[in-house]
Structure 1
Amino acid sequence: MSAEIVELVRAFYAYTAGRDLVEALADEQYIAAGDAAFGDLAAPDFEFVLVRGEGGEQGIYPGASGVVTGMSEWLSSFSSYAASVEDVIDLGERVLVLTDERGVSRVGRVPVQQQGAVVWRFRGSKVARIETYLQRSTAFAALKRTERGG
């Protein structure tokens with residue numbers, strides 16, 4: 001994988017760094033600018049995937065706009081939510097991003113903190129799929145299955 005692809009992933013997270021993602025998804029100009037930039041990077045058959053649990057329960061959102069649709073669905077239960085990047089790891093045709101995520105639920109105002117992972121899959125210079133995992137162990141298991149051809 002080229003250093004340019006890893007930097008592209010870093011730039012994506014830099015765009016959201018320090019932003020409350022609930023507020024960001026309510027900002028139409030912010031979304032339009034992000035959609036325009038990401039639309040050029042996404043493969044025609046791009047998918048955004050939310051893997052919610054250890055059992056692999058998924059929500060799959062097709063197209064470049066699937067990132068906003070999927071994140072909006074996920075964040076609908078939060079009054080605030082932010083993610084910071086702990087590490088970006090080059091895995092060949094994939095990039096693994098380790099995240100620290102914090103939020104406050106809408107109901108009960110319960111604080112939530114989790115260490116997640118995001119797997120970016122590339123086909124050439126285009127992003128083919130982004131898989132977000134709430135638990136790193138689930139992401140690691142999925143990566144191992146892929147390595148074994150499963």
Structure 2
Amino acid sequence: MNPSTASLQETLTTVLETLPLVWDRIRSNLRTAATAKFGITLEQFHILRHIRRGCRSVGALAEKKQISNSAVSQAIEALVEKGLVTRRQEIDDRRCVLLELTNHANEVLDANYEENRSWMELKMASLTGEELNSIQRAMEILKETFTPGEA
């Protein structure tokens with residue numbers, strides 16, 4: 001059963017008005033925690049997060065973030081100076097430099113995620129069980145709908 005055109009348009013408008021607002025608030029909270037408590041920029045936080053998830057070279061990070069290699073190199077240099085990232089040359093190919101997080105970087109990421117989860121929990125604590133279930137189901141539907149490679 002296809003939704004009516006009016007219903008589809010109304011849903012699109014709601015999604016396009018809601019998701020950016022929610023994401024902006026989450027990003028703002030991440031930024032505040034990253035800069036005020038951990039001394040890193042939001043961009044540096046995202047680079048740390050991508051390294052943790054497996055982007056371990058400047059080229060891979062630049063491609064993932066869709067920015068220049070020089071911009072990534074500059075951010076990496078700042079993270080190295082802060083003791084959050086190390087560089088290691090690949091044994092088989094000395095031209096390849098692998099990026100690794102330090103223990104301190106992992107602690108910073110974990111603390112930032114935990115602080116953000118606590119903030120979100122506080123924001124959502126007044127919602128009913130039914131409202132929470134509705135949000136969870138809506139997020140699952142959106143994830144399924146927009147998963148790359150799916151129809």
**OP:** Match the computed value 107 of volume of the Cα convex hull per residue in Å³ to one of the structures 1, 2, and report its label.
**Re:** 1
Original post:
Comparing relative contact order in percent (Cα under 8 Å, 6 or more apart) across 1, 2, which is largest?
Top reply: 1
Original post:
Among the shown structures 1, 2, from which was the value 1.00 of FRET efficiency 1/(1 + (r/R0)^6) of positions 44 and 108 (r between Cβ atoms, R0 = 35 Å, to 0.05) calculated?
Top reply: 2
**OP:** Figure out for me which of the structures 1, 2 the number -11000 belongs to, where helix-only ellipticity at 222 nm (-39500 (n - 2.57) for each DSSP H run of 4 or more, over all residues; to 500) was derived from the coordinates.
**Re:** 1
Original post:
3.4 is what came out when distance in nm of label points 7 Å out along Cα→Cβ at positions 12 and 132 was calculated for one structure; which of 1, 2 is it?
Top reply: 2
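No lab work stands behind these numbers, since they all come straight from the coordinates. Remember, it's a predicted structure, so these values are computed and weren't measured experimentally. Cβ atoms are built from the backbone, for glycine too; each structure is taken alone.
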